[in-house]
1. When you work out FRET efficiency 1/(1 + (r/R0)^6) of positions 220 and 556 (r between Cβ atoms, R0 = 35 Å, to 0.05) for each of the structures P, Q, which one comes out largest?
2. Here helix-only ellipticity at 222 nm (-39500 (n - 2.57) for each DSSP H run of 4 or more, over all residues; to 500) was calculated and came to -16500; which of the structures P, Q was it taken from?
3. Quick check on the output: 13 is relative contact order in percent (Cα under 8 Å, 6 or more apart), derived from one of P, Q. Which one produced it?
4. One of P, Q was used to compute distance in nm of label points 7 Å out along Cα→Cβ at positions 252 and 356, and the answer was 3.2. Which one was it?
5. Among the shown structures P, Q, from which was the value 25.3, 82 of Rg and Dmax of the Cα atoms in Å calculated?
Structure P
Amino acid sequence: MAKDLENIIEQIQSKLDIADIVGSYIPLKRAGRNFKACCPFHHEKTPSFVVSPVKGIYHCFGCGAGGDMISFVMKHESLEFMEALRILADKAGVDLSDMKGGFRARQGKGSATSGLYRINELAASYYNAVLVGSSKAASGRKYLAQRGLNAESVSLFKIGYSSAEWDIFLKFAKSKGISETVLEKAGLIIPGKNESFYDRFRNRVIFPIFDIRSKIAAFGGRVLDDSLPKYMNSPETEIYVKGRHLYGLNFAMDEIRKKDYAVVVEGYLDLILPFQNGVKNIVATLGTALTIEQIRLIKRLTHNVVIIYDADEAGQAASLRGLDLLVSEGLFVKIACLPEGMDPDSYVRQYGSDKLLKVIESAHNLFDYKLKLLLGRFNPAESEDKTKIAAEMLPTIKRIENEVLRADYIKRLSKTLFISEDALLEELSKVKLDYSYLGEDKIIRHENKIRPAEKIIVSLMMEDPAIAQEVKAVLQKEEFTSPDMRRIIDVIYQMLDVNNTPNERKVINQINDENLSHIIYESLEETEKLIDREKTLHDCIIRIKRDNMISRKQGLTSLIKKAESEGDDTMLMELIKQLDTLKSERV
């Protein structure tokens, strides 16, 4: 007999502890009945991420992320629902081979994202076939050959070519039954005039951008002439968010783990040429400064990073400040600098991968490299220059959590600048880590003006199905004044109508809205320390009804005054009648 999906989910979650699942990804610290940690989904220094083993849920009070163990694995691993469910089913020893019911409802957006991945695979195959076999791609093949790429790399990285025609890929995709709407959603075509569309990528070498599961999330295209823009990437879509992917990470993961360090470069060919020549623990940022999401992808594999800069790039103070974020996340950072005018792919072509590895092996740690750069720019004998050097170095030192290492760097900076360690420590205590791109993520959240009584009632309903039925019998959804709370109540009432127990985890999953989930967690906090739940419930119901009656009386009184001022006697009599009826009602 086929198994029902919801029953399987209950079975998996009853066999697994959400604290164990989350704890396998991030370090958790016990806080009473719960566990706390710094949120893995946004940058923060003060832990606001809470895991509740009793309720089987997690929530971040900083960014609002929350859900059950399935949604955590989905979000952390960038997986679709069924992929995350299979991972957890394997851990729990639950068989998914005979399953039915609810898949589409629970999968939600997953089916749409699967479609986008399939379209991207089709596009990659098309572009690759054009590159390999079309006479129109001769310039693309010549360019890649000149850059040193061999056939194996072209095949592995699925490199392709888009010809110059305006809509040749669009016509191909439509011949396969793919609509313009879906192609636009995938970022492969662009709207033109008179409701027409044209190909996003034209006359470019195409580099598919893979996610960590080797699925194609997006594309990058490089022109072969002097036209601009030189590089064009896919727009953000449901499966691609700039800054959340590292190019080549899917190919490099095993080598990064094996060698226990990651080499970080900038562009497609900066990665492909070294990879082709044996440097396989390498990833690329694709022209952006490292983001929190990218750093945490690396952190899952290693705590050691070597950044390869060219001479000009390494001289930019902003680039070095950006590396402080790596330090904040507990990674050990080294910088390897190439000769001026050279990047990793040109260096490998000219000198070979062995020489590049020697450059990597001789990389300086961030403290030494940054100090050397600053000493070349400022004179440590001058008081003002000493201040400037210290101002750049102290934020880096501040971010180092290891006290021994921090003390060593203070001692070395003291000797270099001829300043006492006490003076530097005093200045260090004043440092505020306020680089705009390094500070904690600023979470914008709409202020939820919800009556405490409504929050308490919702929390109690999710604790006890008997209470939920009692509330449903005496309070209509419209009696909750907050639109957000009415949406939550609507879900709870619908679950009661089909005899489904509305606990916190089920309601959060059913709603699938981070803002509403945040309200639910706030509601749960309202009842943490209640002693007499039955009396509190009764008091809250009375309070809601009484407040609503007062509000309705005030509304009618205002309308009566308006009718009097406008001389509308018919309306006036009707409103007075309504007010008298309302006054006769008892709560």
Structure Q
Amino acid sequence: MSKSVLIYSDSKNYDGEYDYLISWNSFQHQDEVISIPDFIEKNSEKLKDDFLSWLHLFPLKEIKGKKIIDHLKVREDFSSWWTSSLFEKSIQKSPKIYQVFQLAALEKILEDIDDINQIYLQIPDKAVNQSIQSYCRLRKINYKKLNLEGTKQISSFFSTKVNFVIPKFFFAIGWLFKYLYRNNLHRVKKGLNNQSLLNGHFFVSYFFNLDIEKTKNGNFYTKFWTYLHSIIEKEKKEVNWLHFFEKSTECDSISTAKKLITSLNEQDKKQTHSLIAAEFTMKVVLKSIKDYFVLAFNGLMIERSAKIFFIYPNMKINFYVYLKGYWKDSLYGKNAISSCLFLNSFEKFFGEIPYQKKCFYLMENQPWERTLVYSWRKNNHGEIFGCPHTTISDWDLRYHYHPDEYKKISIYHADFLAVNGNLSRSAYLKSGFPEKKLVNVEALRFAHYELKKNNKLESSKGLLIVGDSNLQKTMELINLIHGSKIEVDYPMFLKPHPLTSISVEDLPSKKLQISTLPLSDLMQYCHIAIATDSTAGSLDAYLSNKKTLIMHNGKSFNLSPLRATKNVTFIRNHQDLEEFFGKDSFIDSQSNFENFFFVDKEFRLWKKLLN
């Protein structure tokens, strides 16, 4: 008997009778509904392996007798494929990757349904409609698009018409000059000569999340490295710091950053501080533009030809339409020109400084990190260590590769990864990372929760909303809480992310108070914390033994480091939130720090690594 299938994105809008109901982007409680977000969660390992396998083979495909990875070479031994948005796999920067997983899940679901005669589609995304229509043609299934009342159709990739009019090339050049201007190229002068740097250890990090008072007084302190600062001082290590400036609440301009760095260099002779922006000389900029033009020319030659490779083996849905924006951006857009800029800047910098014994960099697997590792090795410095400062999420694809990526000699991977706990170590080993390249170190970012557990103050009742680096997700969480029917008779606090700015006028409720206190200090004023599924701030709450709620609405991957943790509540909608607050569920969670991180109040592992 022929069967009909409805694929929809809004459970409130569909009507009619169908043999199968498939929800595109939400979790459903009804037994008769197949939820794609739920299917992705339940089949995460298989779907992730399929994607990583495709990504591993894609650059090895040949166009005009030459591999894609070779078409994208900007040095004889360095390909810009390794700095591409596709290779980075950042869900924050490339959110359409999730739709690739949705399509892969949908095809697997449909393949298990026999004798489908008709597929009805009620989804506003134009690209999804096109992909499923193409799938139906290949399988000779009837297809019908249903109207969505009061819903605007979403274009396939671009959010503004200007993207169709102005090529990415002009955006790239415009971004370069805007970035250089923002970093004060016309005024930046080096505080230190590169040759005068110390012959010691080298750290690459971000110039935000600072303890601004300590830093102003000549004691550089960032919440990324925390206790390591005192270890460096006690061990009397000579250390050079290279900083990426990011505008933040504590340091809102590069001019302020320059003044702080000048002061630090004058007061501490055992440590030096430099800004990567100081390397953006005219010669570096011109070389970067030259590399960019070569890359853009080669990229244009292969851009369209690569379209046929955006498909999994033995599957029918081509997903080029979802990833084409990131692909083009890597060939001749902002991603391409920024990678060229950082490559030339690092090559210049590491070619001028004295020999450095070891390099430690804050690892998030961003494109600039690959140019850092390449330039470090090219100039024959010592060992280089990638240091993830938080846990590794199963769904944070930046940290996951196909196992074969590790089997070959790599010029873009660090020599070693400094892993801060069994959770991260297990995640890397599970993905095929060589065990001999993993080095255990104590957790720095979260260590204070364990080291000061006996000094905890008694908590008062309060609700804490932990902000995300993505302002839109933060506002979604705030509106979810505000739009629900929950009523609380205790204070409500919002802790914005350091890189985002929220004013009281942006908030839907006057009861919500914005706080600038450190997360660890805020914990004593609350007994419940709610966070998005993509911030590590939820881990702060959990390690403080607070009842922890995490918003995961099915619109993207569950990136939470607490995804598989007991005693954590995931909320999908108003009903879940109201159900939680409708129960007497305010017993603090009991966390075990050692399940997540390595801890030792003497930090012997870090000391051993530094020595």
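Bear in mind that the values in this text are calculations on the coordinates, not laboratory data. Computed from a prediction, not measured in an experiment: that's the story for all the values here. Cβ atoms are built from the backbone, for glycine too; each structure is taken alone.
1. Q
2. P
3. Computed on structure Q.
4. Comparing all candidates, it corresponds to Q.
5. Going label by label, the one that fits is Q.
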